[in-house]
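What follows is calculated from the coordinates using simple rules that are stated; it is not laboratory data. This structure is a prediction, so every number in the text was calculated from the model and none was measured. Cβ atoms are built from the backbone, for glycine too; each structure is taken alone.
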Structure I
Amino acid sequence: MTNEPVQSKINWYRSPVNRATLAELNQRSDLFGLLQTLGHLGLLGLTGAAAWYVAQVGAWLALIPILFLHGTFYAFLLNGFHELCHRSVFRTRFLNEFFLRVFSFLGWYNHVLFWTSHQEHHKYTLHPPDDLEVVLPVEITLSSFLKAAFVNPWGFFSRLKGVFHLACGQLEGEWEQMLFPPQDVEKRKRLFTWARILLVGHVLLTAVSLALGFWLLPVLITLAPFYGGWLLFLCNNTQHVGLMDNIPDFRLCTRTIILNPFVRFLYWHMNFHIEHHMYAAVPCYKLGRLHTAILDDLPPSPVGLVATWREIISILRKQKEDPGYQHLPDAPNPVLAQA
């Protein structure tokens with residue numbers, strides 16, 4: 001198989017922004033990058049230290065809620081990993097590459113696979129088969145939420161299986177075969193090498209920890225992406241679900257929501273998802289300012305997760321009755337077809 005594009009470049013509509021304003025918004029900052037990155041890692045350090053302390057003193061009833069909080073914060077490493085893959089967090093390249101690998105290891109993520117896929121997602125958002133990272137309709141049920149919300153062994157075994165296959169030099173599915181054709185030897189090598197680092201690294205971490213009697217350490221690191229995922233589920237699944245595909249307007253296929261400052265920080269500001277797709281080079285910590293700059297050209301944004309999920313559930317119910325239904329946001333002068 002080849003990864004030749006099936007369709008021509010999409011002429012995306014982007015809300016107009018003053019050139020000088022956009023140039024300033026595109027400027028990355030090591031200071032703000034460190035505040036976001038170390039702030040998030042610091043939260044994990046605090047919850048991890050709290051879990052370690054209560055385990056040492058035998059306060060077992062306190063350990064479970066602390067671990068749940070740790071997992072809740074840990075899950076959002078996915079969004080930090082995503083932003084670091086965009087190379088838009090830090091001005092200094094070394095800092096971005098260093099923390100990208102830290103986040104990749106902590107979350108069992110393969111940055112080579114994700115970035116290769118994610119570039120196509122941005123170029124061809126919801127235009128299958130060029131974008132198979134997100135394909136509508138997305139089915140979301142109470143069962144799928146409950147599987148991810150508390151303890152998620154299915155997610156662990158799925159992730160482990162995927163890492164193991166890549167570590168063995170095996171690709172799975174149409175999308176991976178398209179992204180990494182046989183002639184792209186160097187990229188395949190980097191893909192497989194990182195999978196082996198993940199597998200060997202976490203096995204060694206677990207083995208050494210257990211040998212030394214530090215049983216809680218792999219729970220706080222290796223297993224942490226697979227419990228407490230409730231808030232990540234509620235945030236991440238708002239981005240495209242129920243919206244329109246095969247249209248060249250990010251306002252119609254992507255959803256921006258308004259969150260409180262703490263959840264927005266945890267989510268790495270990806271609640272401003274229309275803005276992120278329109279101008280992907282803007283660092284996450286400046287997306288709020290971009291939102292303000294183009295606010296008059298955006299559809300109304302639901303405020304808070306409760307309002308957001310009321311809207312989404314209403315859309316999903318309509319889609320259950322009519323599988324062809326897609327929600328059309330109330331955007332000014334929507335662009336429904338390629339110019």
Structure II
Amino acid sequence: MMTPLKKYILQFSLLIATALFHSLAFAVWPDKPVKIIVPYPPGGNVDVAARIIAPELTTVFGQPFVVENKAGAGGMIAGEFVARSAPDGYTLFMAANGPLLFSPIIFGKDVYKWNKDFAPISSVSYTPLILQVKPSLPVKTLGEFIALAKKEPNKLNMASPGAGTTNHLASELLQSLTGAQWNTVHYKGNAPATADLLGGQVDFNFDQISVALPFIKEGKVRGLAVTSPKRITSIPDVPTFAEAGVPSMVAVTFTGLLAPKGTPNEVLERLSEALQKILQQAVIKEKFEKLGAEARGSSPKAFTAYLTEEDTRWTPIIKSARIKAD
């Protein structure tokens with residue numbers, strides 16, 4: 001008959017053996033290709049960011065990091081795929097604001113919750129937005145724009161690439177901060193929204209610097225203010241919203257890497273440390289700067305804290321504005 005002491009020793013030994021096996025199993029990670037799932041079609045901000053870091057991660061870990069696009073449902077097809085994948089470090093989510101934080105709310109589908117179904121690894125990039133207007137709109141400053149919107153409520157038309165995108169939420173935030181009002185015209189993506197702004201069918205929009213920059217330099221649109229904490233070096237004459245009188249108007253599109261919840265901490269930490277080093281390289285920083293973005297990695301803890309702040313900040317705006325996908 002086994003004594004309580006022997007039983008305790010056996011149980012303790014099993015726990016140690018299990019922990020040792022677990023550590024050894026992931027000490028050799030990765031020993032096969034790793035998928036980076038992108039929630040949008042090829043060519044966009046998130047996809048390009050993933051394709052910048054994937055070759056670098058391949059070099060660091062000696063296994064292919066393969067970018068795979070799974071677009072649709074506001075990014076939730078990709079998000080749900082990753083959330084339901086095995087937490088073994090071989091399926092990662094290259095996420096952005098909308099797919100990770102907001103789409104389940106906007107689409108009314110409880111398919112996942114970022115802080116319950118994902119393990120944050122590291123931020124990758126941050127891209128500010130710019131408020132830009134068509135050249136024929138009789139405003140030269142943000143103050144003049146707000147005054148016009150207040151004088152003629154709901155007359156101006158804002159082009160949105162979709163309900164709940166960072167572009168759309170920035171518009172809702174500015175209305176709530178200033179009391180100005182305008183119509184929101186939703187498009188199926190950023191390309192048609194930009195096309196109608198350039199064609200003069202709508203009056204203004206919020207867009208990522210990476211997309212807006214060439215049109216601003218060509219004089220096809222007029223930039224009024226940027227949502228970053230400081231001015232953008234490539235367009236130094238455009239003030240920040242804080243400088244233009246709306247200090248709380250800060251918004252960026254982030255990209256970041258996450259894994260399914262339950263992925264071992266050893267894997268998360270190794271990926272985070274690798275990404276932080278990769279994103280500090282001058283050549284990588286330059287690639288992101290050309291996109292109008294800032295390359296910046298973080299620890300899992302710091303990235304989790306950032307996501308918590310973004311969730312707390314934007315979710316009430318979505319709910320108060322009753323933003324829903326069509």
Structure III
Amino acid sequence: MKHLKVGIIHNQPIPKGEPNWESSADVLAQVEGIEGALNELGQPHVRIPFTRDLGRFVSQVQAAEIDIAFNLCESVDEDPLLIGHPAAVLELLGIPFTGSSAMALLLSTDKLTVKRLLAASGLRTPPFFLYDGNEVLRPAGLNFPVILKPRFQDASIGIEQESVVESSGDLLPRLEELYARYGAILVEEYIAGREFNVSLFGYPQAQVMPLAEIDFSGFPTDLHRIVSYKAKWDEESFEYQHTQRIFPDNLPEPLQQAMRHMAQNCFGLFGLRDYARVDLRLDQQGRLAILEINANPCLSPDAGFPAAVAESAMSYTEMIGEFVRLVSLRGAL
């Protein structure tokens with residue numbers, strides 16, 4: 001494979017101690033992991049941060065003379081509404097990059113759009129409605145408990161134990177509190193069953209990696225079994241220490257096939273590219289429901305997507321090499 005100059009494009013994390021700094025700082029763990037792998041592969045590379053200072057970014061890209069890029073941007077200056085903009089700039093510059101297009105990133109980041117497209121396509125997702133600061137009109141068929149999610153945030157930002165609401169009397173006060181912090185809130189019927197992560201890798205045909213499950217067996221009965229912000233980022237918390245990722249080897253084949261089929265349908269529906277993760281839950285009736293569509297999931301060496309790839313007997317460095325190959329092929333078209 002030709003040694004191409006690789007730009008590692010990343011959002012600029014916020015300072016330690018600010019709200020949600022842990023999830024923001026994780027992008028540097030991704031950068032460092034990818035740099036280590038590219039060093040092993042002998043691929044020249046350079047870090048280039050993406051901020052609202054677009055002129056500076058373009059100048060840095062042109063000065064570095066990169067051929068391809070890893071797009072690790074999850075926001076621009078912590079604004080999740082701008083997640084597609086770095087990809088759009090790379091598209092305008094004609095630089096091939098890893099992961100999904102600007103359009104696919106915008107579509108899959110908006111939880112309301114995701115839910116509407118899934119429902120319109122016949123892909124099962126829990127009943128929902130959007131709270132945008134106006135009167136709460138709960139649709140028929142949506143039962144308590146419900147879970148509240150900021151419409152545009154990812155990385156479990158805004159997801160806490162208190163995000164699961166058990167009764168209608170508690171709903172409006174909690175909605176008003178979250179709305180003041182995050183804007184529009186998606187209200188979704190809470191499914192208390194098993195949670196699975198389905199990772200996909202490749203393009204144009206994405207292969208399903210080994211199926212992962214979140215093991216909540218260590219949770220006491222007074223904690224909701226959710227992957228909250230604490231469970232993802234607060235290493236001192238009970239939730240972090242008892243939210244384990246496992247790769248079960250005893251799942252019934254029909255269930256495995258259903259998960260793979262749903263994930264691949266999501267990959268195609270949202271026009272995703274190279275890699276993705278689809279989060280599913282299994283209800284008490286044995287029915288699967290789609291919770292989240294994650295385009296460009298985290299590439300930190302200890303994150304879920306690399307773990308699933310590793311379970312398929314591909315090392316982290318081999319995975320990064322495959323990304324370089326995919327983008328190189330795209331650049332040759």
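Distance in nm of label points 7 Å out along Cα→Cβ at positions 96 and 192 was computed and gave 2.9; which structure, I, II, III, did it come from? Value 2.9 for distance in nm of label points 7 Å out along Cα→Cβ at positions 96 and 192 corresponds to I out of I, II, III. For which of the structures I, II, III does the calculation of helix-only ellipticity at 222 nm (-39500 (n - 2.57) for each DSSP H run of 4 or more, over all residues; to 500) return -11500? Going label by label, the one that fits is III.
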